[in-house]
Structure I
Amino acid sequence: MLGIICAGGLGTRLFPLTYVTNKHLLPVYDRPMIYYPIQTLVNAGIKDIVIVTGGPYAGHFLPVIRDGKDFGMDHVYYAYQEKEGGISQAIGCARPYAEGQKVAVILGDNCTDTDISDAVNSFDRGAHIFLKEVPDPERFGVPRFDQNGRISFIDEKPSRPESQYAVTGLYLYDETVFKRISQLKPSSRQELEVTDLNNSYLRDGQLTWSTLDGYWRDAGTFETLFEVSQYWRATHRPESR
């Protein structure tokens, strides 16, 4: 399985910090933000990873990540997203490296200590998403559940969420993902939404889900960037010197 980290965009919610570098290279406690999603994939046994980035600071990733060996990666590839066209578009940028393979996708601002290796090892076909109860589900894709507890639909950033569960920025897809992305239509934001991609699998009866244990948060706002830094400070203190 190939890993894909979506690390593009302009990070406007974190201006003026992102006037100087890509959001995913900002510090989360004692290391750049992107270190955390890399470690999530590597800990699950995924060691070939595509980093999809864009914007004026795309080149900043090279001196930080280099060849990936320091992180336990076997191979690291870089793909360029020319404009902010949505998460599904970013995933599609990895197609030259991932054609015919299953992929594990994580957003570059997602910080978690959850071990997803069991889900990765048991994944066969379709799509698998990870849910987490959050205090602000309106910031995310939010699942609706039917009376049997099955997901019936996923709403993108609903103003009145029907549950407290967020679809986290962590997804497993089979090899049909790129064909599905090519069939998506831009949303009202003129982006190819990952929620629409997930709903395409749901319509075909090929979407499964599980909840994430442990800590998970995205670090895409000032408040959550501070919260995530505090969490890692409390749980991963630097070694004494």
Structure II
Amino acid sequence: MVRLTLVTLTSLLFWSVGALIFLVMGVLLLPMRWHPDIQRLGQCWLKRAFTGYVHILGAFGIAECDYSGFERLRQQAGGYIVAPNHPAMWDVVFLMSKLDPMTCIFKADLIHNPLFCGGAMLAGLIPNAPAIRMVKHAVETLGAGGRVLFFPEGTRTRKHEGVLNPLQGSMGLVAKHSQVPVWPVMVRTDSDYLSKGWPVWRLPRKKTHLRMCVGEPLICGIDESVSDFNDRLRTCYLNFLE
């Protein structure tokens, strides 16, 4: 009980201070927020913040993650998409602590969250609505050699409905119009912690173990339909999860 209380207080302090720093920096750099160097700086700071939090989770024995194949991503030149399945809220924390700095597609309503808006603004993250603007922005980012983290399920996996949600059509659209490699990342966890419906404040009673494995890259064919591409991507996840 003491351990859980300590990690809760530490997490609140860490993210409250971090959110304040990002908010202040985001406001100060607001006129230059579209400059690639500023966004790159914001993405690097965000990566460091997530890395710091992963260390906190490990130090308190809350969670640990085994990574496989991520060195292949660092060897990929040019723009590419990292496309993980999404069993829990903290997938993005572990992923962005491990990946090279990149932008991310995120839920548009989170831009109003005071703990998130500063980091999102500074790092040039892409809101998922309206969908047409999101696809356009993502394709432009990839065309300029940027890297994008995109959760194809659109939200955390609804485990009571199956091991994977239906994949969003916007994922296939971005892949089709950008013609960049899509690297599936298969995420597996032995706990329901921070899954759909799990309260943020309720910590797990035992350590959570995650495994993240990079699959083979996919490229959407010129004549391939969005649904066919999503079917191929879905098969990658299912072969690992089921």
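Supply the structure label, taken from I, II, corresponding to FRET efficiency 1/(1 + (r/R0)^6) of positions 66 and 130 (r between Cβ atoms, R0 = 25 Å, to 0.05) with the calculated value 0.10.
II
Which structure, out of I, II, was helix-only ellipticity at 222 nm (-39500 (n - 2.57) for each DSSP H run of 4 or more, over all residues; to 500) calculated from, if the result is -14500?
The read-out was computed on structure II.
Computing mean count of other Cβ atoms within 10 Å over residues 50-57 for each of I, II, which one ends up highest?
Structure I comes out on top.
Kindly point out which one of I, II the value 0.25 was derived from, the read-out being FRET efficiency 1/(1 + (r/R0)^6) of positions 10 and 122 (r between Cβ atoms, R0 = 30 Å, to 0.05).
So the calculation was done on I.
Laboratory data are not the source of any read-out in this text; all were calculated from the coordinates shown. Remember, it's a predicted structure, so these values are computed and weren't measured experimentally. Cβ atoms are built from the backbone, for glycine too; each structure is taken alone.
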